[in-house]
Each structure stands twice: as structure tokens, then as C-alpha cells.
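Structures given as C-alpha cells follow.
Bear in mind these aren't lab numbers, they're just calculated from the coordinates by the rules spelled out. Because the structure is a prediction, the values reported are computed rather than measured. Cβ atoms are built from the backbone, for glycine too; each structure is taken alone.
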Structure I
Amino acid sequence: MSELILKPMETEEEIRGKAYVHWKSWQESYAGLVDPGYLQRLTLENCVERAFRWRADTWVAKLDGQVVGFACCGPDRERPGDGEVYALYVLEACQKQKIGWRLMRLCLDELKGCERVFVWVLAGNDKAIRFYEQVGFRRDGEEKTLSLGTPVQGIRMVLERGPQR
């Protein structure tokens, strides 16, 4: 039986594992949604460099000792007092094993003092949108254009929880 551990990202091995999941998930999830040239320019080395620079607020999911997913969360970047899930990725081969659900639960526990939690998702990323909707997030009508080689639309989703203690 496989052992799944969720923990704060700490070691160099975990940072490199998170970088791989970030890179591989973009290749798996965003093909057809993001400019192919942009995805080609997003190298594993870019993701490793980014992972070493931004380590705070990151949790990794390790299955049998290998990083297979990660999530980052913290204060909302635009609305003081609210929370935000900055990123949540699980390798495609490890999806449908409740790893994403467990990472999301961990983020929501970390943000327990927040009445509202936001997440941005690319329009057209139907699998991610369905996942967030199953957790309880709803589109709030806010959108923004992102430049990922070519313009793509990001949609904001919100989970309204009411007063938290």
C-alpha cells in the first residue's frame, strides 16, 4: 500500500520535486490552453530556480517518498483579510487518488481565519474548474487577461465560508 505524506516543503529534494511537479503539470494541463512556445520556454530549470526563490507557504504531497503534488496558499494578494490558494498541482499520473483534495483541505485549514478564499484558474481548464467547484468554489465574475506567450483569460473563483474561528 502506498504511503502519502503531506508536509511543509523543506529539503532540497522536496524543492526539486516541487519544481518537477510544477513543470510537468504545466506541460500536462495547459497544452492547448497556453501558447506552445511559452510552454516550451518554461523549462524544468526555470521551475527549479523559481522553487528555490519562493519556498514559503508551500506544502508537498509525497507518495512513497516522491513529490507528486504541491500547494501554496496564504493571504490574498489583492484583498487583505481574505485567503488565496496560489497554486495546486498534482501529477496527472497521480490524480484521482484524493491527493488534490487533501492538499486543498490543508490549504483551507491553513487559511481557517479567512471568511473568503480565492483561486485563479485559466479559462478552459475544465478539469481544474470542476475540481474547485466540487470543493465549493464558485466563479465570482472577476476575470483578467494573462500574457502567457499569447493572451489567455484567467477567472477568479471564491469559496465563501462565513465567519471563521
Structure II
Amino acid sequence: MTRISLTVDGSKVADDVEPRMLLVQYLRERLGKTGTVVGCDTSNCGACTVHLDGTSVKSCNVLAVQADGAEVTTIEGLATGEDLHPVQEAFRECHGLQCGFCTPGMIMQSVALLEENPQPSEEEIRLGLEGNLCRCTGYHNIVKAVQQAAGQGAAS
């Protein structure tokens, strides 16, 4: 077992973990952050996307021990109280989801994209989300949601 300490969604946590435990497993199984979805276990789908020290990562591709000392933000950490993050609100308003399985990862990647490029073109949005797969929507409303969030200054 290895001792790790990190901050998840603003709360400090410390735990003993197996060195081979994935960050997605730690978040879901130990911390109950079930909004971080296990989609493929191969880093292909992006459903497990979180922010690690402000960088978008696929948590099925990161060991929990690699997050030691880091700050992790999950989909549960985006909202402020009852107020949704502007990207979450835009996904809701633009119906940027159907089954919702990919939505947490899509939103986390969209937030990272808008932090890097606050006014992306449609092509830049599609390129920025290419590592996140959606099997239901056809992406049109997802792109529309990111465009709407960009218009609301969602990078803040």
C-alpha cells in the first residue's frame, strides 16, 4: 500500500492505495465520485475525463499514486452550490446529451478547451473534443453547447 494525499473538488483527502489502482477507481470506489464514468478502460472514450492540476486527463490512464499532492476536479466539483458551471448549463440548455454516459467527460474536456481557447471556432471545438466519444448525439448539440458557453465566458 502507498499513502497518497490530494485535494478532490476542494476537499483534502489522504488514503492508502494499491500502487496499481487507477485514479478513476479511486475517485469512484473510495470517494464516491461516480460522475467520473468508466467507459472503456483504454483511454479511448474520454468518459472518465477529470482535471489534474488544471490539466484535462483521462483518469483511467492515470494511477492514483500519480495524483499524490495534486488537485483533482471532477464533474461534481464544477458547480458552485446549486449553480451549474456555465458549460454544464449550456449542455442542459442546448440538449448536448442523450443517454448522458459521455456527458461528464465531454463537459470536463469542454471546460479545459474553453480555458485554453475562450472563443474557439466550430472546427477548434470539434478538434478539442476529438478524444471524447459520444455514441448518441452526433455531436451537433455538444458543439452548440460549447459555443453557447464560450459566449457566456465559461473559461472563468
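Numbers for the structure displayed
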read-out	value
At a computed -10500 (helix-only ellipticity at 222 nm (-39500 (n - 2.57) for each DSSP H run of 4 or more, over all residues; to 500)), which of I, II	I
Comparison of I, II by mean projected area of the Cα convex hull in nm² - largest value held by	I
Source structure (of I, II) for relative contact order in percent (Cα under 8 Å, 6 or more apart), computed value 24	II
Given 16.4 for mean count of other Cβ atoms within 10 Å over residues 16-23, calculated: source structure among I, II	II
Comparison of I, II - label where distance in nm of label points 7 Å out along Cα→Cβ at positions 24 and 136 is highest	I
